[in-house]
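Rule-based calculations on the coordinates, nothing more; no lab input. These figures come from a predicted structure and were not determined experimentally. Cβ atoms are built from the backbone, for glycine too; each structure is taken alone.
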Structure 1
Amino acid sequence: MKPLSTSLLIGLCILFPWSLVQTNPIALKFFSELQLDIQNPTGWTIEITPWGSTGNLDGWYFTTEYNNTAFLDSGIQFVAGAYVVVRQENLQDPLYLGQAGRVITLFDNSGYWMDELRYGDVEYSEAPTPPQGQSICLGNDWQYFWYMDSSPTFGYENDAAGAMSQIEGYVYNKDGSPLPGVTVRHDYTAYHEDSLFVLTDNSGYYSIEKLARALHFDAHLEGYLSADSSFQAWPDSTQRVDFYLTPQVGIRDEESQIPEQLVLMQNYPNPFNASTTIHFGLPATSQVSIDILRLDGSFVASVLDETLSAGSYTVNWEAGDVPSGIYFYIIRVGDLQTSRKMILLK
C-alpha cells in the first residue's frame, strides 16, 4: 500500500451506535492497531476507533506504566465512521514505546479511563511485540483478540491480508506411528457452543490456515489421552505443531503408563454440558486430591481424594446442578499442585 504521510489520517470504519457502546462495555475498545519502530521508541503509529462518538480530543492523553504521560494536540477530531491515526507529531509530549513491551492507557479530558493495550513482555500481555514492519491489530469474532499483520492498514478497517498463518503437523502415538482420524480442535463457534476442528489423514497429517494470533490446539482420539499446545502464530509463515498421544488407561489400570512427573491434561470435552473427563498421571504412589474451584478460589466439588499407585488415570466429573461458568480443576499431590481451566455450558 502507499507510504503513510506524516499528517493525521482519517479513514472509513464500521459504525456502532453510541447507545450500544454505553450499554455494552465489551464495545469499548478504542485501540485498533499499533506499529512500532524498533530503532526509534517514538516512531510508533497508533490507530483509534471512535465507536460512533464525535467531537474533538482536546485534553485526551496516553500514559504508560513508567509514568510517561503524553497529551494529544488540540484540534484532533473524532469523526463518526472514521479511524483516527496518531503519531508522535500529533502529541504535545514524547511517548516512548519500547520493544520490550508497554502498558498503554488512553484517558479522555476528564481523566476517565477509555482503553488499555498491553503488548510484549508485561503482565497480562495481550499480544507480542510486533516485529519491524508489522502491526498488531484488533480483531473480533465473538470476543476481542489481537493478531499480527505484515501489511498495516492505518486509517482503514483491519483486514486479514498479510495476517494469515498456515499451521500444519502430524499426530503420532507414543511409538511414533502416525494416527489417522484424530480430531484437532483449533477454535470454537460463538460463546463456545461448538468446536471447530480438522481430522488427520491416513498419514496423521493435518493443516489449517488461521489468523496470526495466540492459538490453542488440542488433539483427541478415542482410547488415547488428549494432548494440547498453546502457541503464537506469525503472519506469512508455516508453523509445525505435532502431537503425541498416549493410550488411555482407566482408573483401575494404574500399573502401566507411569509418567516421569506429575501430569494434568486438559479435560475433554471442554466446553462440556453435563460431564467431562480429567486425565492425570503420577510418577509415584501418592495421596491425590482433585477439586473443582470457582475463579475466586472457592470450593465447588471434590472429584477424587485417595491414595493411588504410580500410573496414568482418568476420572469423570458430573457437574449436576452446578451453573454454567468457567472453573478451575486443581490436583494436589503432596507438596505439588497444578490446575487448568474448564468451561461448563448448559
Structure 2
Amino acid sequence: MTQCSTGNQSGTEKKKIGNENNKIGEAANQIGEAVLLNGPSSSGKSTISAALQTALRERGKDFAVVSIDDFLQMDAGEVIYEDDVFEISQTLCDHALLLLKEADGIIIDHVITSQRIFEQLESAFSPFSFFTAKVTGPMDELNRREALRGDRCPGSAASSLEYLYPQDAYDITVDTFAHTPKECALQIIDALRGPSPSVSLRLMTRELCHELYKGFENDPDIYTDMSIFKPFVYSEDGVNALFDRQTHPSRRYFAIMLEGKPIGEIKLKGIDRGKKECTLGIHMQSDAVKDKGYGTAAEKLALAYAFDELGMQTVLADAVLKNKRSQHILEKIGFVPIGEDDMFLYYQADKESVQAANARL
C-alpha cells in the first residue's frame, strides 16, 4: 500500500521551491529560540504558527516563521516520501538559520516522520534554545480537515500521525480540536516562559507518598527489559516499604506538588559530602502530568537545592537509552552526556552547565 507523507522510497519527481544549499558556517545569533511545531498533516500547525507569531509580537518578540510547505509543492495527487522530506529539510534548516540572524526566534512548521529528520533539526539548532511542541487532534477531525482542504494526498493525515517522530517527549502537546489556535499559541507561550510557579517541591511524607502512588502508572520508557513490565498496582504495605527505603541520610526525597497535590517524586540520592556530588532521579505520576513542563520545573528546583542547600558541586543522572523524553529534559536544563552502556546514557551537571542552559532558554 502506498503511504502518503512518509515512506523510504524516493519520489520520481521532487518539486522544490527555493534552493538555498549554502551551508551556514556558524550561527551568528546564538541567543535566539527555535520553536518546532511538529504534527500530522491537517493538524493546524500553519494556523497556530501565525497565531503564535502574532502573540509573540504583541509581547515584543520578533519571531520569523518557516514551514516545510514553503519548500515542497504538494497537491492531492502527489505522494511525498521520507527521502524527499529529508533532503528538503536541510534547506529549511539553512533558511531558518539565516532568518535567526535578524529575528529573536524562529517558528518551524514541520511534519517529521523519521528519527533522522528530527535529529537533523536538533543538530542544526543545537546552539539555540530548541523548544518542541506536538500539534495534534482526533483522527476523525484530521481526516475531515484533509478532505475539506483538498490539496493533500488522501490518507496523508492518518499516515503522518501514525509515523510521526517522535511520538512523545515534547515540551508541550496542544490539541487543535479542543482549543482555538490562539489558545494553543498562548499555551505554547506559557510553556516557553516556564511551568506554572505553583509547581514546588515538598519533603515527602508517608501520607503524600500514599496519595501519589494511589494514582501512579508505571512508565514503559524506563524499562530496559519490557518482559518484566507490568502495570502498577497500589498496595499500602508496598508503598510503606518504598517510603521507608527513602528515609536515609544520604537521600533527600521530595514530592512534586501542583495545586496542593503530589504529581511526582524526585530524589537526590547517593549524597556524598566529601566528593560534593549526588544523583538525581525523577518519576511523574502518570501521562496526564507529562509533556507540560512540570518535570522540567521540578528538576530545576532540585538542582538549585543540591547546589545551594547541600553544597554539591556535581549532580549525576541517567536515562534509559529509549527514553527520549528524559534525555531531552536533562540536556535542556544543563546536564551533559558523559558516557553510555547497553542500557543507559549517563549525565552530569554543575552550576556552570546549568547557568549556560538557562542562558539559552
Structure 3
Amino acid sequence: MTDRIQKHIDLAINLYAHHNYHDAGRVLEAVLQAQPQNPDAIYMMGLYQWQFGDGLLGIKFVKRAVELKPELQDYDFQRERLLNQGKSMMQVWEMLYSEYLRFQTIDAFLISFPKCGRTWLRAMLGWYVNDLAEGDPMEVMELTKARQEFCTLDISHDDFPHLKTAENLATNKNAYRGKKVIFMIRDPRDVVVSNFFQFTKRGDQKVVDDKFAGTLSEFIRYEIGGLANLVEFYNIWAENKSVPKAYLVVSYEELSRSPKQILAKCIDMLGWPDKGETFIDDIVAKESFNSMREMERTNELRSVRLSPSGDGDPEGFKTRKGKVGGYVDYLSNEDLEYISSYLKTHLHADYAAYKY
C-alpha cells in the first residue's frame, strides 16, 4: 500500500468517525478505483453502505475484506458482549474495526483479570511517565501518547472475562502479536473474594444485566465472574504466552513484597527511559496501598478509575483491602477445599504456586 493510498484511507476513517459519511464514501470510491482489492477500503465501504441503509451489501463488503485480510478477525473478542447489549451485526462490525484501528496505536499492554491489584501498578507506572507531576496517573495511555520517549501502554482486561461465561472467553490472542504484554496475576482465592464485591457493589452486575443475588459461596461457583472464568482466563494466556513479542508475568504477591523491584522490571521490559533508582523509590513511597486507599476515599484525583462506590461501603472500594491471603477472613473451609481442588485439577502448570 502506497503512502498516498494510506493517507486517503486515514482521511476516510476520520470523515466516517465524524459522521461525514458522504465525503468518506467519495474518498473510498477513489481508493477502490486505484486498488480494488484494498481490504481496509472494502471494509470501510461496507460500513458506508450500512449507514445508507443497505446492511446486506455492507456485510458482503465486510466479509470480503476479512477474506483478504484475515487478521481483522483477531479483534472479534467483543462480539458476543456487543450482541448481548442489543447491537446490530453491522454495529458490531463497526466497533470491531474501531478496535482494530485502536490496537495499531498501542505498543504494549498491562492485562489482568479484575481485582488482581493492577490499579496499584498502573498508578506507579503513570507517575513514572508523568515525573510525579500534577495530573491523573491512572491515564497511562494518554500520558505515554504524549511522550515520544515512551512506548504507548494500554491498561486492559483484554476480553472482559469477568462479564462472560468461561466457555465464551476468546482463545485467539493474535491481536497481541508484535506487542509487549505484562500479565498480572493474583492468588485466585483473593481474586474471587474481591471480585464478588466488585460484581455486587461496583456495578459489574448491572453491566451484564445479571440477576445474581447470592452469597460469596455461590458466586465462587457462578458462571459469570466466578472461579471458572478466572482460571480459564489465566490458562488461555498461559497457552498464548508466545504470541506477543515480549511477555512478562508479575504477581500481586511479588508486587506486595518487592514493589520497587517489580516496578523496575516492568519499566525495563517496556524499554522506558531509565530515571534512576531514587526516582523509583519516590514513586513507591508515594503509591503505597494505604496512600492509594486514602486517595480513593477523598476522591483526590477526581478520577472515575479511583473513586469509591456510591454507598461508601469500604467493601466497595476499588482499593478494598489489598491484603495478601485476605481470603481467609471470608471463605469457609468447604469453599477453601472446593477452590483448592479446582485449582489443582484445572489451573495451568505455569501458576503452580497457586495449586495448593
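With helix-only ellipticity at 222 nm (-39500 (n - 2.57) for each DSSP H run of 4 or more, over all residues; to 500) derived from the coordinates and found to be -500, which of 1, 2, 3 does the value describe?
On the way: 1: -500; 2: -10500; 3: -15500.
It must be structure 1, since only it matches.
Using mean count of other Cβ atoms within 10 Å over residues 58-65 for the comparison, can you identify which of 1, 2, 3 gives the largest number?
Details: 1: 16.9; 2: 13.8; 3: 19.5.
Once mean count of other Cβ atoms within 10 Å over residues 58-65 is worked out for each structure, 3 has the highest.
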